[in-house]
Structure P
Amino acid sequence: MEIMNYSKVSIGAIYIVINAVLLINTPYDIHLLKGADAASWYNPALALLKYGAFVTLDDPTILQTYRTPLYPIFEAFLLFIGGGNNISIIIGQIVLLWLTGIIAYKIIERILPGKGIVALALVIFNPNTLGTSHLIQSDTLYMFMVTTTLCCLILYGSRRNFKLSIIVGLLFGLTCLVRPSGQYLMLLLPVIYIIIGLVQKDKQRLVSHLYHGILSTIVALIIVFPWAQHNANAGWGYNLATAEIEVVYFRDNVIYLESVLNDSSLNDAEKKIEEKEQDYVLTHTDEWQLMSKQKKLLMLSLYYKKQLLTYDYNIILKGFVESWIGFFGAGGAVNLHNILELDGKRSIQLMSSTGERLSRVDAVISTLSELNLTALFISLLSFLYVVTLRIFGLIGLIAMVKNKEYGLSFILTGAVTYFMLISLFVGNSRYRLPIEPVLIVMAVYGFSIVFKKGMHGLK
């Protein structure tokens, strides 16, 4: 126990030093300027501080609906106690990343006593999670909430009690208020609970599992309802994600498939999709002019959802394969490059450039060839980290099944599969962030198995 505590203190000290070095060497406001969609998260926080309500910063008479509320609340709180300094948000996210590592530590300690410290180190020193924590975007908070929720779901799998089902529902609801991408899982909780019961051969209590699942869903719905009502008041209907953000999401995926179909760059595909959208609008000119902004976007959201279904299965399959390569294989070094201003061409920029289409792999290789030594070192280290974790993670998953850890393996693989699928055709390291700790838990399990066999062989 003393050795474990000493290790945590040592890792904590190293973690503080690394983050201090990053903060010192990062220009002020780079956290905001280089964060993906940073302004769309930051402005609601400023509006919340200024007006005390979820309204747009420029016009407090217009309700803010583009972003869900929990991350802006988190930002506003830290800005308030930090005197308006953006660094306070980054420090808060550094703490959150450490807490996420502690939760991963707890999960591993339950199943592999003495190995939790490895999970902690892998979470907090992960280039993807570390770099992201220094940017003003919702991913670090989202990862913390997803990991906490899954931890409680794992606990439910072993204890299966009423109180835990309420906690799981509460956490699911709060997670969806950070980012709405988990809302479908929230509705599937009764099914998830029943499956947990089945894989753990607890058939006698399936009705109880069903009741607990329904209870979790009800609690989660109660948590998210005020925001759904907020969006409804703004004319979007009872939704967590408005059509405004859905259009961006589905449109990007249609552009990617169009690029695959015509073997063209993303820019060329985007131009073609824009022309198709204009043609679609022209066929509804009369009614379009009479529509509100909300109805127009709802109409476009439905249009792009239907467009996704117009592509042949082989194009869709190719899109998925390329997306999964990016989802599981991308190192996540780009955010470290951003905060250290190691600027260079990005793979997405090369894929977008007009001309011959580049695959994700070709774009990455081309990007690496143009990086300076520091950026190249970070990228290669990140890639080595990812490859190593994927290998041990696969070993760990197989070992879990062999060891009859059915409940644990179902929850972990279910989470990975869900986030992999909802990224659709634009999978990358950022979309992997919510389940980075999950993948690390799998990898530590696999490492433990390999280590045990190695030690046994030596004996």
Structure Q
Amino acid sequence: MQLKHKIVALSLLPMLLAVAVVCLLVLIQNQRLGNQQAQLIEHSILGSKQAELKHYVEMALSTIAPLYESGRDDDETKRQVLALLERINFGSDGYFFVYDRSGKSLMHPRQATLVGKDLWNMTDPHGLPVIQALIRSATEGDGFQRYGWQKPSTGQVAEKLAYVSMLERWGWMLGTGIYLEDVDNAIAQVRHDVSSGIRTTMLAIAIVALIAVLLVFASGLTLNVSEHRLADRRQQQLTQRIITSQEEERSRLSRELHDGISQLLVSIKFKFELAGHELDAGKASAAQTLRQGIERLAGAIGEVRRISHDLHPSLLDTLGLASAIGQLASEFEQRSGLRVTYDNSLGDTRLSDDMNVALFRILQEALTNIERHAGAGQVTIQLTGDPRRVNLRISDDGTGFSPRQAEQSGGIGLRNIRERVEHFGGDFSIASTSAGTVLSVALLLSADVQQPRNEPA
């Protein structure tokens, strides 16, 4: 897996984990709140229904009060009371019922077949003795009782809440009730609304998470495209720099070959031709001319060696960096006429072949710039090393320059130095004043870098 893919994965995984945790917490919290809300609604509805039933019974008691409180206990008065209660109803399943203490049904407007029957032992589907429980609630409890009863309008057994009161003088139990289907339906509606809210919330979270994931992917894609474009531009710039460096190096070699070796070879050719003519003429100067040609040939051979040495410093392979720098400093001093001081404190620090070549080329670039532009008389080269880094310091007493302007003007020498240093993750600095210039290079050593390679150059 590529690094950018790992970064995207590391960005998405915590976000998806956080989304999952949030969804779980939302689900748990919504379920808890839904249960609490359902319980509150149930208590509220039941409280309202209880108050309603108590009000109905009180209304019925007030209706029959003139007869009950008249003091008459004859059958006719009781019949009138029962007839009056039978006519009172509310809703499709709201009615009053009357039982005596023994469980006998005295009045039931919706189920007339029960009137006159002893229902003391009648139980609901849950095994509750209904009439006994109602009488007990009327005499000992708060008057409220839940039980299962056949609903007149549907013929199905349903949960019912009743409120009953005793007519003590007559030994009657008067009551009414309501079926709890409305309560159950309201609670079911609440739970359905809670479930719908949970689904809506989870859907919203999923949409937000999807949008976030798409944004991350889009950002990653945009970054990838940007990186590719940047890499292409850098590749093009690098390619152009390589081409420019190659062309400049070819131009330098062409100038050196044309201005140096070519001229030497032409003069050698003239000397040998002149010596041949003098030998043919029997002149004594032929030997001197021939010696001059041989000396110039030796100079040409030396120039070829110098150019070959610049192209690839063979001393790096045989003697190492410190000796190669010493040889380079000596040749530079002879060629340029500048005084060169070389201080080698590298010690036992071992460098890779690539780092040796990089430091050698950096020094070559620096010395070339000093020779061409510095106007210096003294050059100091310091090479130091420790287990962690190697340092190369080149200073001169020249007129100085502006490093920023030099790089902005397209100077390839400083740019090459900087790129070589950045390749090894090192530090590069230039301090230049009218009193001289100091170039400092520090390359970090790693465990694998410190071990020299044995591959041929």
Structure R
Amino acid sequence: MFKKIEIWILYLTLLLSVLFAIGFGILVRQELVGSVKAGWLSKTALTLAEIPANLKRLSQGPAVDFNVKDRFPSLDGFNGTPNSEESYLLLSRYDGDLKEGVVELVDLTNFKILHTWNPDIDAFNDLVEQVDEFKYLNRDDNNSRHILRHPKLMRDGGLLSVLDYAPIRKIDACSNLIFQISHNQFHHSIETDIDGNIWVPTHIYPQSLPNKKVGRDLHGEDGGYWDDGVSKLSPDGEILFEKSVSQIFIDNGLEYLLFGHGNSYEKDPIHLNDIQPVNIDGEYWKKGDVFLSLRSQSMVLLYRPSTNKIIWKGVGPFFRQHDVDILDNTRISIFNNNFKTFASGNEVDGSNEVIIFNFATGKYSRYLEDSLINYEVQTIIQGRSEIMPNNDLFIEDTESSRRLYFNADGSLRWTHVNRAMDGNIYRIGWSRILYTQEDIETVNNFLTNKGTCNE
């Protein structure tokens, strides 16, 4: 039944297998980081190498990524006392009933939904040029998988949003596309300055640095370098400014932070997750400056685009932070994820924190620390915070799909958890609380002029 195999044939087979594996690895590496490609051979090798990861993603199904751990099974929707002062919430969430991402405008004085945006993302994706940086767009950010990240209601009634590492888009009240910008991948936050210009993180592609240093800038899962950049757009979507943060580091003598730590190459050494523009001159900053939150560095920068200079560099006592806000002419707040890496693993060390830094005194303080501990605010990644003029505090505990609103004395006023009819909770996408006079005027104008398309 079984024939004896000559030992030399076995050895030859083993040798050829080893040589094939080595050659295959060389071709994949050459396609990813090599300055000279091997044409169709290296491209084919990379495609074959990606098959397991792609099969894994496809096997997950359309919505599994949006079902999150249920830390608070007793909570469903809004619970608590509505706000007494006029305010609104742009609630970005994955609707577990519709199996689609939506944005809802919620009146926080009664928790009623005043308007809903639910765009046809597949149709928008069809308009995007099929280039390397968007080769996974239809797979990862389609109608059944997308979340409209950090929506911003503009003065003209348009709604801005980003999908993670996708085009930035503006839609009207009926969720029709006004414009989309797809020359690079945009991600994380959206903020506007006093002139209505839009500041948003992006991935610079092709990368700003030579391949010798960073290889190929193409998707983290492929081993490429995430060359985060600062982008400034006009209200109509015109690109006014764009600069690689890696290049900012190099220009300001900080290259060691990119390539000078440990013995292993870091493909995501920056991870820009928030840009906060400065709107008025002050003792410590000027109009046109921007605060940058760099998660991988546990660092916040005050950067001046007009001179390409880093004005201030803040490190600690925060870890892998998000969401920098300007409180007044001397203070900023920072959402501290407090996410640390120990020998035992990665964890939130206690709870998340809202850190206040005072430029006048050079000191840090923690805001409503006991409240965040008592209510177990512990999102490892993402997260938002907003300190109101009346000292109330809004928190998004993103990974728990939970929003919390605290009174100035630290008592909990209300919560919201994104639970669907199937009993599961689903992801949220950086909701935005609207409370300033300009915000309220923008909302009222929108409600007056939006029409009935969405009713």
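Here, each number is a calculation from the coordinates, and none is a lab measurement. In this text the structure is predicted, and so the values were computed from the model without any measurement. Cβ atoms are built from the backbone, for glycine too; each structure is taken alone.
General remarks:
- Of the structures P, Q, R, the one that 18 was derived from, the read-out being relative contact order in percent (Cα under 8 Å, 6 or more apart): P
- Value 142, 41, 33, calculated as Cα extents along the principal axes in Å, for residues 183-390 alone, assigned to which of P, Q, R: Q
- Source structure of the calculated read-out (mean count of other Cβ atoms within 10 Å over residues 287-294, 22.0) within P, Q, R: R.
- Origin of the derived value -6000 (helix-only ellipticity at 222 nm (-39500 (n - 2.57) for each DSSP H run of 4 or more, over all residues; to 500); candidates P, Q, R): R
- Once Rg/Rh (Cα atoms, Kirkwood Rh) is evaluated on every structure in P, Q, R, the highest one turns out to be Q.
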